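Colleague: The structures considered in this document are given below.
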Structure 1
Amino acid sequence: MSRGLIARVAVIALGVATAATLTACGTSKNDSGKPSIVASTNVWGSVAAAVAGSDAQVSSIISSPTDDPHSYQTTPEDAAKIHDADLVIYNGGDYDEFAEKAADGRGKPTIDAFKLRPAAAAQDENEHVWYDVKTVAAVATKIAAELGSLDKAHAQAYTDRAIQFDSKLKNITAITDQIATAHPKAPVLQTEPIAHYLLLAADADDRTPHPFEEAIEQGTDPAPADLAAVRDLLNNKQVRALVYNIQTEDKTTQNVAATAKAAGIPVVNVTETLPEGTDYLGWQTQNANALAAALN
């Protein structure tokens, strides 16, 4: 065999091997025969997992507490996962635009949690809707419906798990109802408007100057007057708790937390993604209990 022919055979063989490898990679996600679900964050991934059980596969793009969904940039691998998934779930409301853009035009079921807010909250533009258990319940129901259409053999199981999940969400509502009864209009302060819906459910009075929390959320320095107003609220004990986002803290928020502690104001730590080793229900139950303990 000539050297040229040997080279051509080698190239052909390499091409066949490469094609086989790519085909295997492209179909590996379907090897189980289960529907694939991709969530923008592990918060919605946890909700999806509660409904999916063992009948569908769930993965999340963001699961690290160091990643900020507001500014996250998708990798080619992320974009491929979102494009290929049987079902995609993202928060919406301009919170996780990376997922919304990657899912645009893919022609497969996609759930925008922000658009599933109940009518009572439809005019509320706060995007942190995973703190609103009614929206979360609506998302779980929608997940069950979409999975039931994709996987009719397990449709009833998806529905049953969504109902069970909703019943457990009511345990969180029971805690916030108790707070509302025991401490109506309790004045509180936030570093960012993350726990907005939790505070609404607890009938708390959020006295945070809007420009302050807006600046912190956008990663800019608040105006000196706004920072002074926040410190006055704490030093003069005009609020009963500080709700503190530990996930995106900076020198300003650390100073605010130190001021609260020095004034004897309880600090309630919250996050944007799931802490390690917990699920959505455990996490939000802990948040509600922490707020109740602070106000007590």
Structure 2
Amino acid sequence: MFSGVYTALITPFKEDGSIDFDSYRALINNQIKEGITGLLPVGTTGESPTLSHEENLKVVEEAIKIADGKTPVVAGTGSNSTKEAVDMTLIAKSMGADASLQVAPYYNKPTQEGLYRHFMTIADKCDIPLLIYNIKGRSGVNIETDTLLRMAKHENIVGVKEASGDLAQMMDVIRNKPEGFSVMVGDDNIAFPFVALGGDGVVSVISNIIPRKMEKLVSLTKSGDIEEARKIHYEILPLCKGMFLETSPIPVKSALALMGICKEVYRLPLCEPMDSTREKLKTLLKESNLI
């Protein structure tokens, strides 16, 4: 089901900290105009930890409304509480979400069996395609390949967003996955080699800024035009790395603010970047002819 480029959308805020839906709509409309494959609201890039449940669902609902069937919407409704994940996913499904992103439970660090039961419970109770999100650096636990392949037998578990940072593990998943199971990478820096190795695409942070170029990178790689894809990879690599000068999504939101797309407002404990980071981002954006 998953292939190409899905943008992990930021959540813009107003100066008073409330959600800036005008900027959010403009961002999504530009994504659709630029030909993005899909949209992913309220992932980590969308500052999900500091959105209330009500805000989470409003952001998802707005994305569905704006997309209006023109591009799929994958709702970030995962949780480290299985019941909460089920409840939020069922509501997102009722709103018209095409699929759901389910992050590995964070902080409580379940065993592999606990991970298996968590995701299988959600899959059993929510008849909607699920994209499993493996990100050990934030969740504190890795979804081992054997565990993922056990889960992949469920008809509702249709893919994984692999952000473990372990390319060897990613290759094992690609090599052993069942037919029809999608493997997406969660790191823009390695989108090119990942897709060249047989991955299906990327859940992208940088595509908030350069959606069309990311689409071209993945498309060229999948079609076998490796030389042209490699050129784009090295062209955008400094900008991709710039998105992780500080904790994501601080740099991408700062860059979008420099581009006039949103305000540079975060919710604590995230805060604005250091002046030196902002200056580096400004230089990168100028070099990329984005400001």
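Where a number appears in this text, it was derived from the coordinates with a stated rule and is not lab data. These figures come from a predicted structure and were not determined experimentally. Cβ atoms are built from the backbone, for glycine too; each structure is taken alone.
Colleague: State the single structure among 1, 2 that was used to calculate mean projected area of the Cα convex hull in nm², giving 20.2.
Modeller: Among 1, 2, the structure yielding 20.2 for mean projected area of the Cα convex hull in nm² is 1.
Colleague: One of 1, 2 was used to compute distance in nm of label points 7 Å out along Cα→Cβ at positions 161 and 185, and the answer was 4.5. Which one was it?
Modeller: The read-out was computed on structure 1.
Colleague: Computing distance in nm of label points 7 Å out along Cα→Cβ at positions 57 and 73 gives 1.4 for which of 1, 2?
Modeller: The structure behind it is 2.
Colleague: Another one. I have -16500 for helix-only ellipticity at 222 nm (-39500 (n - 2.57) for each DSSP H run of 4 or more, over all residues; to 500), calculated from one of the structures 1, 2. Which structure is it?
Modeller: On the way: 1: -16500; 2: -14000.
It was calculated from structure 1.
Colleague: Could you figure out which one of 1, 2 the value 19 for relative contact order in percent (Cα under 8 Å, 6 or more apart) was computed from?
Modeller: Among 1, 2, the structure yielding 19 for relative contact order in percent (Cα under 8 Å, 6 or more apart) is 2.
Colleague: Comparing distance in nm of label points 7 Å out along Cα→Cβ at positions 33 and 241 across 1, 2, which is largest?
Modeller: 1
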